[in-house]
1. Matching task: 2.0 is the computed value of distance in nm of label points 7 Å out along Cα→Cβ at positions 2 and 26. Pick the structure from I, II, III.
2. So helix-only ellipticity at 222 nm (-39500 (n - 2.57) for each DSSP H run of 4 or more, over all residues; to 500), computed for just one structure, reads -2000; which one of I, II, III is that?
3. For Kirkwood radius over Cα pairs in Å, which structure out of I, II, III has the highest calculated value?
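Read-outs throughout are calculated quantities, based only on the coordinates presented, and are distinct from any laboratory measurement. On a predicted model such as this, the values are computed, not experimentally measured, just so you know. Cβ atoms are built from the backbone, for glycine too; each structure is taken alone.
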Structure I
Amino acid sequence: MRRVRQLQGRTLRDVSAAASVSLGYLSEVERGEKEASSEMLIAICGALGIPLSVLLSSVAGDIAVTEGAPVIRAA
């Protein structure tokens with residue numbers, strides 16, 4: 001989420017307002033200190049203008065790299 005937000009040149013305050021999520025909560029989610037519910041993730045993705053599937057796919061790829069696992073892409 002942070003990567004997308006920063007690429008869009010948006011602030012935490014902007015995205016938290018658009019998603020109707022508190023600034024502190026969004027910050028904690030971005031830092032991995034809080035786990036967001038699926039409803040919150042959908043709201044945040046909506047505020048960022050990306051589908052939830054894109055966020056989850058990106059996270060899965062990051063985890064696979066960290067684990068040293070091969071990244072399998074759909075054809």
Structure II
Amino acid sequence: MTKKWQKEQNYKLKKEYWAHTENRIAVRFEYEYQDLNGNWFRAYGNENWEFDANGLMQKRFASINDLAINEEDRKLK
């Protein structure tokens with residue numbers, strides 16, 4: 001995460017619970033960040049998590065879309 005946040009400044013994240021069954025959880029997420037050149041981006045998508053019998057994550061699937069945005073179009077301030 002340290003390397004990610006060195007490249008993605010002013011990182012703001014929002015996750016929303018979507019659904020669950022037994023050992024699986026699905027969430028919707030969006031985050032915004034500024035790159036080292038000062039450009040803003042929004043990433044959004046869905047994640048599915050699967051946990052083992054000890055409650056540790058054993059699988060993670062994510063569909064992520066990145067979108068360049070103007071600073072005034074930010075949602076997560």
Structure III
Amino acid sequence: MILAAVAGTGLCQMPRSLFQDDIQAGRLMEVLQVHEPEAVDVHAVWPKLSHLRRKVRYVVDELVKLCEHWH
């Protein structure tokens with residue numbers, strides 16, 4: 001969908017984090033912002049362990065990076 005929008009075939013509605021680079025590079029532009037839904041909170045919950053599995057740690061770290069970008 002994003003590639004189609006970049007190619008100029010129409011609009012797409014997806015999480016901004018998936019096409020933020022295209023917006024910043026000027027390949028896409030945001031429209032209809034007045035109809036944008038309210039932001040939602042995202043929480044990561046996992047059992048209290050002394051060692052967190054690498055793939056879980058990776059996902060949590062990526063979520064933190066995305067959230068820091070928007071605040």
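1. Numbers: I: 1.5; II: 3.7; III: 2.0.
It must be structure III, since only it matches.
2. Values: I: -19000; II: -2000; III: -13000.
Source structure: II.
3. Values: I: 13.0; II: 13.8; III: 14.8.
Biggest value here belongs to III.
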